[in-house]
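Laboratory data are not the source of any read-out in this text; all were calculated from the coordinates shown. Just so it is clear, the structure is predicted and the values come from calculations on it, not from any experiment. Cβ atoms are built from the backbone, for glycine too; each structure is taken alone.
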Structure 1
Amino acid sequence: MRLLRILTAVAFAAMLSGCWVLSIEPLYTEDDLIFEPSLLGVWGGGDNSDDETWTFTSQDSNAYLLVTTEAGEHDARFDAHLLRLNGRLYMDLLPQEPDAVNEFQLGHLIPGHSFWTVSLARDSVVLDVLDVRKLKKLIDTTGVSIGHIERDDVIVLTDKTPQLQDYISKNIDRLVSDDPVTMKRIK
């Protein structure tokens, strides 16, 4: 449930209190994209798999549609893309336009990409998000920076894709959360 709430909130960037890093630009270029058929299907969070599910379907040869479902909540839809950087698998999620937003409100929402590391096995997937507190600490303590804006507890990366790839792949072990989420295959 915790993970679904995080992803749903990404769609409403103006309301973020932030535990994860957002980016204006994607982590991938079209040439970077890969497709892993084993990701297709319905995934759930262990004992509560009926309460929360992630369903990956193919949008085209290099993209997925992710629909997250939680009991009592509206479904959330994301464009999902996979890529490898330095041998590590990443997922880039971008929320699709929400259904229940009027045009005026929609004009004020800025969709943000979130980046995740992915470990995919036959019947499980482990997802780990880039942690905003760790990024802030890395920037503050090392002086190694990346283009970003910061407001309250939210950091939004503003660099272009090549700079994002370089920075994240070099610092990934210092950026991922301490609480990865493991989901099991349901279908």
Structure 2
Amino acid sequence: MIANVRSSQFIFRFPKGWFPKAVTDKWDPYVLRLPIPFETTEAVMTNSIQAVTFPTISMEPVFQTRKLGKQQQYKNSVPIQDLFTREVTVTFRLLEGHINYWIMLDTILCYLNFDEEHLYMDEMYLQSLDQEGHVVNTVRFDKVFFLNMSEINLAYSDNNPDFKSFSATFGFNWMQIFVDKA
């Protein structure tokens, strides 16, 4: 038997209400007019996700010098949570009219507005699936905040129907990994 190595088996989602009401009220009428039937702004954004970069984990060992100058390495005492890079990058397929770029930009501008009292965005979820589509585990990113969003290039000479994307990177303070029981 050969193991299935498909790496496309994941679901990344923004929970209901992740996009501010001001943004969904603004964009829902446009979303309902799209030729592809989406009912909400959240559905458009979730559907356009192409890739998610999971945080890196790394550890710097601790060195101890033994007799005769021999150095020995050990694992360090940094809490496991602090060994992760604490950022997740979501890559979106750029949709017609760049609608999802403008929706994400509006969402980030709402978050950055100091008139709002929220220090963090709502949590985000990443689920890994097995080859039959069953959830293997769920990763929850808590106390999420915006870090950066890539640019898009707009050019009159660019009329090729090719695949374009943009990405948004979010930091988080806590990550929890849950193994789902079948």
Structure 3
Amino acid sequence: MSARSHRARRVAGPALTWALGGFVFALLGSAVLPLALGLHTYSVRSGSMSPTIDTGDLVVARSISPTEAGIGDIVMFKAPEGGNRLISHRVRAVRERHGRSFFVTRGDANTGFEHWNLPDDGTIGEIVYRVPKLGYVLGRISSGPGRLGLVVIPAVVLLALGLIRIWRPERVRGGAEEAGA
């Protein structure tokens, strides 16, 4: 191997590692940092808001009062038919009456509307931004095997790198060191 190709490999390896690490850090930071700011992250599981928000996207929402929501906003709310399922749809109409906010919402890809209401002192989520397809990754990580892999794989890689460093024969750095000078 020539000195030039060896030097290029010594520079390219760390540069690629830093670039990949920076990319992963930025993606995960966009999902974790909002939590520190009081925002919430959710994985999208349906295509009802396509093409604005697609299945597998990660959305970040902030809590707002129903009176703050306006027409055109994408809000997150509990399904009107009950249960704990959350829906993210666009506000088509909103009206306040007798201390309650009445909403008409619809997904961009849907033909039907939802009619629902809640007290003005309640809260709903307003979608602040989305990260395309990161919801798929976080969904895998939040599973049992994903969490285990998040600990085991880095530990095995660090162990392997440490053992390679320990057992690798030392390189001779030139003729002057061999001669003892």
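Could you figure out which one of 1, 2, 3 the value 29 for relative contact order in percent (Cα under 8 Å, 6 or more apart) was computed from?
Numbers: 1: 29; 2: 24; 3: 20.
Traced to structure 1.
Can you tell which of 1, 2, 3 yields 23, 20, 10 when semi-axes √(5λ) of the Cα gyration tensor in Å, for residues 39-110 alone is derived from it?
Values: 1: 23, 20, 10; 2: 46, 11, 9; 3: 21, 13, 12.
It must be structure 1, since only it matches.
Which structure, out of 1, 2, 3, was Cα extents along the principal axes in Å derived from, given a value of 74, 53, 41? It would help to have the intermediate numbers written out before the result.
Numbers: 1: 45, 42, 31; 2: 74, 53, 41; 3: 94, 32, 28.
Source structure for this number: 2.
Output the label of whichever structure in 1, 2, 3 has the greatest value of Cα Rg over 2.2 N^0.38 Å, for residues 23-78 alone.
On the way: 1: 1.31; 2: 2.56; 3: 1.25.
Between 1, 2, 3, the highest calculated value is found for 2.
Given a computed value of 14.0 for mean count of other Cβ atoms within 10 Å over residues 55-62, which structure among 1, 2, 3 does it belong to?
Structure of origin is 1.
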